[in-house]
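Participant: Next come the structures, one after another.
Values in this text are rule-based calculations from the coordinates and carry no lab data. Since this is a predicted model, take the numbers as computed values, not measurements. Cβ atoms are built from the backbone, for glycine too; each structure is taken alone.
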Structure 1
Amino acid sequence: MASRTTDTQVQRGAALWAEREAVVSRGSAAYTRLVIDHAKNATLWDVDGRAYVDFASGIGTLNVGHCHPRVVEAVREQAGKLTHTSLHVAAYEGYMQVCRRLVEIVPGPAPRKAVLFNSGSEAVENAVKLARSYTRRRAVVAFDNGFHGRTLLCLTLDGRYKPLRQGFGPPPAEVYHSRFPYPYRPPRGVDPAELTAYCLEELDRLFLTETAPEDVAAIIVEPVQGEGGFIVPTPGFLPGLRRVCDRHGIVLVADEVQSGFGRTGKMWALEHEEVAADLVTVGKSLGAGLPISGVVGRADILDSAAPGSIGGTYGGNPLACAAALAVFEIFEEEKLVAAAARVGETVRARFDGLRDRLGIVGDSRGLGAMRALELVEDKASRKPLPAATVRAILDACVERGLVVIKAGIHDNVIRTLMPLTIPDADLEKGLGILEQVLTEWERRPRG
């Protein structure tokens, strides 16, 4: 539970939040009203001295936990040697080491290369550029409910209009959206068992009505949709996309920015169906909280762009590379992929129990430690629980000492992104708070 605070502390927190509202653009999301002072592993402490179990991990960037000693020491040592040159001016060993490790662990056809950036959005943008450069085609196909970032091209790829795309048009041309299999909400009249075939047929229909496959440079897909609500595609869908791309010479881009680095119980979510993409975008937990991302894949595609056409001033900064190299070591030494499977099984059992017991929990889903609950008004209609109600539930969790965030096109999905290093006691505490809040909400009068 959160500890007691003094009036002075509370006033400090409120004052800092008022400062945020005064100087920070309101367009930046605010899942909570917390102002954090420090953190360690799976615990946050705010400026008022209150402690919270962290099931958000900076939106999935901290699979190795907050301030892991190996990461802290690596960054501290690097800061004393070299902070920046820009790879375009002078190379440094850390950049090549990170690329080498990525080439070694990301599945796909050899030979492979990599290039580093700052954010997931940058990685996605450049994956599209590389696919277009390689194929000499322009069109890109993405999927409904998908999320790839908030830059202009990325939000055009996103499968949600409001608030992501609304007010920012006109969008870049030649971006199309097809149907992603959503097992809990299949199209009316479609048997869930036929959902894979239906969605692949929808892609074929798009090739007849919106664009032609010979004009498509890339199909970009999240192996598990993140912001869309932790939607796991039906079996066979990802292999089906692989076959479509092979048939038409299309570059398959897998966006593993959120689902990668062990989150799903395998190092990469693609591995659950043994699919190899041509390009893979990585980020978030690669840097343990420092900004670094990358594109990894076929060398002939990575080398198709002219020198100077990709990259950026800070991409693969020495400090971020030092953090990433520490992350690789931590994953191996602490066996964090196995930890994700173990944590995920604990969460799955609790979430399945909530789904079976509570009327407001319509679905429990996910892979590994990438798990979610979809909240509904009632199970018969599956009508999404209003976003304002979900926000109130999450606020109640914060009040009791748990930070957990939402997702989903209806903002009615609660998702778990706790560090894979989370102690068992903290995991149980966080799950207990969430269960208590949901159970109490279930008992409230409705209507």
Structure 2
Amino acid sequence: MNITMVGSGYVGLVSGACLADFGHRVVCVDSNRDRIDALKAGRIPIYEPELDALVAENVRQGRLSFVVDLEAAVAEADAVFIAVGTPSRRGDGFADLSYVHQAARSIARALTRFTVVVTKSTVPVGTGDEVERIIREIRPDAAFAVVSNPEFLREGAAISDFKRPDRIVVGTEDARAEAVMREVYRPLYLNAAPILVTSRRTAELTKYAANAFLAAKITFINEIADLCEQVGADVQQVARGMGLDNRIGGKFLHAGPGYGGSCFPKDTLALVKTAQDAGTPLRLVETVVAVNDQRKRGMARKVIRACGGVRGKTIAVLGLTFKPNTDDMRDAPALAIVAGLQDAGAQVRAYDPEGMDQARPLLPGVDFAQDAYACAAGADALVIVTEWNAFRALDLARLRATMRAPILVDLRNVYRPEEARQHGFSYSSVGRAEAPASDREIVLPLRAVG
């Protein structure tokens, strides 16, 4: 099939490369000429494991190309995917759909035959209706159908997620459009990936509902972690005990400094605004948003307490991106943590395997190191913020020898407390009591009398 991908950012580039790898002919379009020139030269503007090789191979095979001219690309397409950004709008937090609407207008002018227009971007309920209205207003004679096909890609594992999806959600009530979408994903037949066909609005809401639920799951275990610290329990064992229940499952039950990235913060906020506008506020999701925002800053206070104050001290931070295996700094917990430490008078030195180029303009006043050991040298405390594999087996004796003070604050529970303490560290983590339960004062409920 001939497929056009409008937008060559994270979702568009990963989706386009994977569809090309299935054997489709894919043209990725972007109005950013510098980005297109870089892609043509083999330079990938984002970090995603194995994406560079996938793009290079499909360009070599002639199945994947990059252009600025949308009109020619749309004219030959069986399906046109809209994969442009939908950032939170300033002021009210609602999804900014200006790029989606602009893409719809451009697509409308270029249609030459029956074409399926697919919203791949995460968009609020009713966006497909507006895209259809825009196209119909500009081209009342055009033959087209608008479909919702939300992406469920995890940064750092996006290629695997696209090729081995849990499900494929297709929102359409047009039989011709459904047939086209089934052909697009036919190469996944051997993987037995279920295709769920729904109404367009149902598909749009499914993506927001899924992300909000996962964000709530993360926030729940983070609050349980706080309770664990106070009562002498271990959140990792609590999470395991919960996750072994098939009704709950173990994914997204890892306590830490809060969620970030390009999806959860933006999508939960957009869902909150959508629900408020519909007159059915989602109090649970509103609380998730508020608790997560507070938690990130709270992690800075945790570091400050562990250090007995940080004014005039050097704090080494390992990991800046919101998760490993990406260079994405959007809403990363590190941003709030570093700001909180700086506000308290600390000098921050940081290292991240992939995210420092993205982090530099966002973190003024931070010194950047070449590796983990250079970052820790002479520091008064070491803080692990992102659990990159490169930080999982650090030489603790070497770190201890090079640091000014042996304080390790592990916000991802990478290390075993006893191991860190054996190497002479004053060790703090998330959801694991600083002292054995027998040494702590446990408050028990009063027994009823009578």
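Participant: Say we calculate relative contact order in percent (Cα under 8 Å, 6 or more apart) for every structure; which of 1, 2 gives the highest result? If you can, show how the numbers build up before the last one.
Facilitator: Details: 1: 22; 2: 12.
Result for relative contact order in percent (Cα under 8 Å, 6 or more apart) over 1, 2: largest is 1.
Participant: Can you rank 1, 2 by distance in nm of label points 7 Å out along Cα→Cβ at positions 130 and 258 and just name the one with the largest value? Provide the component values of the computation, followed by the final result.
Facilitator: Details: 1: 2.2; 2: 2.8.
Evaluating distance in nm of label points 7 Å out along Cα→Cβ at positions 130 and 258 on every structure, the highest lands on 2.
Participant: Compute mean projected area of the Cα convex hull in nm² for each of 1, 2 and report the one that scores greatest. Write down the numbers at each step before the final one.
Facilitator: On the way: 1: 22.3; 2: 25.8.
Going through 1, 2 one by one, mean projected area of the Cα convex hull in nm² peaks for structure 2.
Participant: Mean count of other Cβ atoms within 10 Å over residues 18-25 was computed and gave 9.1; which structure, 1, 2, did it come from? Working shown, then result.
Facilitator: Numbers: 1: 9.1; 2: 20.2.
Checking each candidate, the match is 1.
Participant: Work out which structure the value 36 belongs to, where percent of Cα pairs over 22 Å apart, for residues 194-265 alone was derived from one of 1, 2. Let's see the in-between values first.
Facilitator: Values: 1: 25; 2: 36.
The read-out was computed on structure 2.
Participant: From 1, 2, which structure was distance in nm of label points 7 Å out along Cα→Cβ at positions 42 and 426 = 5.2 calculated on?
Facilitator: The read-out was computed on structure 2.
Participant: Out of 1, 2, which has the highest value for distance in nm of label points 7 Å out along Cα→Cβ at positions 226 and 314?
Facilitator: Numbers: 1: 1.8; 2: 3.4.
Evaluating distance in nm of label points 7 Å out along Cα→Cβ at positions 226 and 314 on every structure, the highest lands on 2.
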